[in-house]
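Student: Several structures are given next for inspection.
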Structure P
Amino acid sequence: MNPFPPSCFTPFCEDISGLSLPDKFTFPFYYQPHPLCILAAAELQKHLQTQDDWYHNFGLSSDPEQIIGKMFGVLLVKNAMGEVGYLSAFSGKLADTNHLSGFVPPVFDMLASDSFFHAEQKIINNITTELNVLLCDDKYLALKASLAKIQLFCDSELASQRHHVITNRAKRKEQREALQAADPKYSAEIHLQLAQQSIDDKLRFAHLKIALTRQVDDATNALSLFDKQIDKLKQHRKTLSAQLQHRIFEQYKFLNARGAHKSLAAIFSDTVMRTPPAGAGECAAPKLLHHAYKHNLQPLAMAEFWWGASPKSQVRRHTQFYPACMGKCQPILDHMLLGLEVDENLLLQNTASDKKMDIIYQDDSMLVVNKPTQLLSVPGKHIADSVFSRVKALFPQATGSLIVHRLDMSTSGLMVIALTTASHKILQKQFINRQVSKRYVALIEGLLEEDEGAITLPLTGDFYDRPRQCVCEQTGKAAHTTWQIIERHKELKRSKVFLHPKTGRTHQLRVHCAHERGLHMPIVGDDLYGTSERRLHLHAQSLGLYHPVTQAWLELTCEPDF
């Protein structure tokens, strides 16, 4: 029996009187789930494990076909009678449908039987069918093959004739040089003969080129009758598809807490993307908020979790909570949260203001500092405090760019600083040429069975969810990490490892540890690819490089606080 009533408002199965309600609504892009949201998620997860009304392959069983993990969301709400419960939603489609009992419906269902989408998509599909008929027409294929054959023949003939002209030119040059060596006053008649041969060769080549070009043009013109039809159909299909897409975007109208509607098209028109990305508006968070506003339910808090196997490109762990995505959801939620009192964005707080930055090495040309966790390497958009600003304050006489390389804000450890422009150039070149030896220490979730290994997963930025990185064999940049076990904490089920990055991609060590094709064990405290703790347990412990002035090899170490 499905525990969810048709209204989608779900009362808690257990007594929640001992738990206080949140003071403000969740900041959806960086949060710790409220205890009531954790309880709601647990009840939803139990339902996912036990229901038998529908089937979707999350990758949690032995079924190897079409595995698709899903993001689910729960929204803590209060109804008109003051009862506290929650709404549930899934991103995209589930079990090949937009509608499942107990889950909020999509904001707009273009697949509904009465939707304009079906009629307009049918017209577009008919054009595609017509295109395919033309593209497979025997006469069209024969003309394409004939053009290709003629083009190949013409290119070959011209190349052969061009070679003949060049060869004859070289022979005539040899004749002139030989005659001139024998008799400086060699016959003018022979000179004229050689000149005429040169003119004849050029004319023959020009005439051949004209004749061959005519053959190619004739074949091209015969084919162009088909090509014009094909191009016309393609352009018509493109226009209709764009019109249909825009009409769909206009149908997605999102409410906010003030009761104001705004379409998907209007929301994204003010962004750098201009056009909504695929899947925008289908994520769990906007579906939940829209349903709550529409049915006069007061939103109190929200949380989203992943259910099932991880995608091959991203790092997603079963049952783990995740923030809303930045690319697709932030523009929508910025509108939908208007009128709600929302938690502060913790990402805008400088949590490193009271943390000391120690100097490990210092001379007139360079520094090596121990960057504390949560301190930026360079000033950010909202936070000025950084390694750069602190060094600038300590060494006002320093020239140049100062920063030679960077560490993630959450990573602590050794950073090299150049105090002169000349030193900066020399030091940076060592990093670019990978002459610098680097060793990190990390504490990871899980017990490694092997003692050492290598990870070579290519990385690229997640376009719709910055600053996350993902694995992509097609567009990713090569990334190479070797690792060695330091110790295993069996009672904590954690391992401490050395990490040696041979490349320096963004979040390389974090993704290589967390990804299922890497160590499949996130670094402790990784709030992007794992779960947050007091800090990210990743530290740049050791650094070796050549001094920019003396060229002496320097090796520096600094132990972590974990």
Structure Q
Amino acid sequence: MAVNVPGLVAVVVFYIVILAIGIWASRKSKKVEKTCTGAKSEVAIVGGRNINVLVGVFTMTATWVGGGYIMGTAEVVYSPSQGLIWAMGPPAYAITFLLGGLFFAKPMRSKRYVTMLDPFQHRYGNMLTAALLLPALVSDMLWVACILAALGGTMSIILGLSSTISIIISAAVSIIYTLLGGLYSVAYTDIIQLSFVFVSLWLCIPFLILSPAVTNISHTVHLNQTLGISWLGELKLEDAGKWADEMLLLALGGLAYQALYQRILSAASSTQAQVTCFAAAGAAFIMGIPSVIIGVVAASADWNQTAYGLPPPFERGEAGNILPLALHYLTPSWLSVLGIGCVAAAVMSSMDSALLSSASMFTQNIYKTTLRKKASERELQIVIRIIVLLVGLAGLGLAFGDDSVFALWMVSGDLLYCVVLPQLVCVLYFSRANSYGAICGYLVGLLVRGLSGEPLLGIPALILYPGWREVDGVKVQYFPFRTIAMLSSMICIISVSWLVEVAFRRQIIPQSWDSLGVFDEKKEAEKEQVPAPCEENNSSLNTKL
């Protein structure tokens, strides 16, 4: 395929603009650092807690509206075996933000935490905190891989450019401006990126619907799915467990993402953090509507009337690239270029957040508190940049390994949902949770989830739940096995913590056997955290930003 030179030039210009905004934002970050008498590394992590509501809504929404969200939603709606009823992204993400605002924003922001792992460190110490970092790191790497894979497929279709080159260039741009400015660069580039995604996607919709190759979508609602053109989908009783599991994974798994709390903790107050979450719920839902429409249009199109021809994308195994295929073959060429810019913007807006997420947790909760307790602020900032680079390279390597954007999208939140979410709920809302229960819950969640298998990673299922089926020689679970793993972990944390406390209080077990120092940890957890000087000095800047 020949390279689309005008389209390539347009994308390069877009990348230059984004990089320039990131550099400008990094200078703003340095100005805030000069006025901050506290930990300057916190400016990179939580923006000195001076991100206003508007910027906060943009960056929070943009973090979730990534390449996986845009392309994965269109893929599911288009796929004959799934359809609209399986497009869980828009409602699930709206639920994530609503629950985040109602139950998580206030307790996290009011305690002035810096990362999601801080409450664990204050109650359990460094060992378990390091263990919880591992699934978070893996999730961020898979998330980066997911969104880069989405971009690579799009650019190769519309621009005729090698997906490998596309992925490497896009990753490099995101890494560079994240390295330079931390949360400030991420937040301000998110404004441009999300605005571009919104405008370009909605601009494409009329052209897609009015394309001569597209049948009236109302005529393809009730057609037999075996024809490959029914887009409404069907939820059979035997599939209800799988549907519920995936919906809960997307809706609740996001509550265990550091990227969410990075934005909550960057707000000037608890109330502002809650408002940001509620506004992002509506924005994220609206941003998913164009992808749904594109999937519907693609399912209603007669591909034989286009240059793509037959067989249709699903039969060629290209359902994961249905969004760029629809833009390329069903809209004018100039408009398809806007589409590639849209996916590129979505990818970078999510990738930079994932990079900064991992770097923040490692630097704040591992390096600063365990490895180098006397590290200087400059040293911490260097560590943040190194981790951003390493996570970016790891995600880059994984991006070349899978064709299904939706599959990577799902797996990226799997460990957080099964292992980290029950820990977070318990540490915030179950005052008796202790290290013994947390460790047991961690191991149980990891074990139950691992034994349930994961086809994408080639892990066979050793626990077979009711309703499992063999698909192409692989045992697939149709029972809500992820939710079982999550609930098993939570029940274990609560029950073991309670039993251990009762045993020590009633002297059933001698307190000298308290090798983890549970009671000492309780005393530490009850101490109020001292407000960061950086936050106090910078609160007046909020209205200016």
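Coordinate-derived values only; no laboratory data. Worth saying up front: this structure is predicted, and the values here are computed from it rather than measured. Cβ atoms are built from the backbone, for glycine too; each structure is taken alone.
Student: Here mean count of other Cβ atoms within 10 Å over residues 153-160 was calculated and came to 13.2; which of the structures P, Q was it taken from? Intermediate values should be presented prior to the final figure.
Tutor: Values: P: 13.2; Q: 24.2.
Matching structure: P.
Student: Assuming -12500 is helix-only ellipticity at 222 nm (-39500 (n - 2.57) for each DSSP H run of 4 or more, over all residues; to 500) as calculated from a single structure, say which of P, Q it is.
Tutor: It traces back to P.
Student: To which of P, Q does the computed value 15.1 (mean count of other Cβ atoms within 10 Å over residues 265-272) belong?
Tutor: The value was obtained from structure P.
Student: Continuing with the same structure: When P(r) over Cα pairs in 10 Å bins from 0, in percent, for residues 169-496 alone is computed for each of P, Q, which one produces 5, 19, 29, 28, 14, 4, 1?
Tutor: It must be structure Q, since only it matches.
Student: Further, regarding this structure: Have a look at P, Q and say which one yields 29 for relative contact order in percent (Cα under 8 Å, 6 or more apart), as calculated.
Tutor: Structure Q accounts for this read-out.
Student: Tell me which of P, Q gives 10.8 when you compute mean count of other Cβ atoms within 10 Å over residues 17-24. Could you put the intermediate results ahead of the total?
Tutor: Details: P: 10.8; Q: 18.0.
Value 10.8 for mean count of other Cβ atoms within 10 Å over residues 17-24 corresponds to P out of P, Q.
Student: Say we calculate mean projected area of the Cα convex hull in nm² for every structure; which of P, Q gives the highest result? Display every interim value, and only then the final one.
Tutor: Values: P: 42.5; Q: 24.7.
Checked P, Q; max of mean projected area of the Cα convex hull in nm² sits with P.
Student: Can you say which of P, Q returns 0.10 when FRET efficiency 1/(1 + (r/R0)^6) of positions 273 and 305 (r between Cβ atoms, R0 = 35 Å, to 0.05) is computed? Working shown, then result.
Tutor: Details: P: 0.85; Q: 0.10.
Comparing all candidates, it corresponds to Q.
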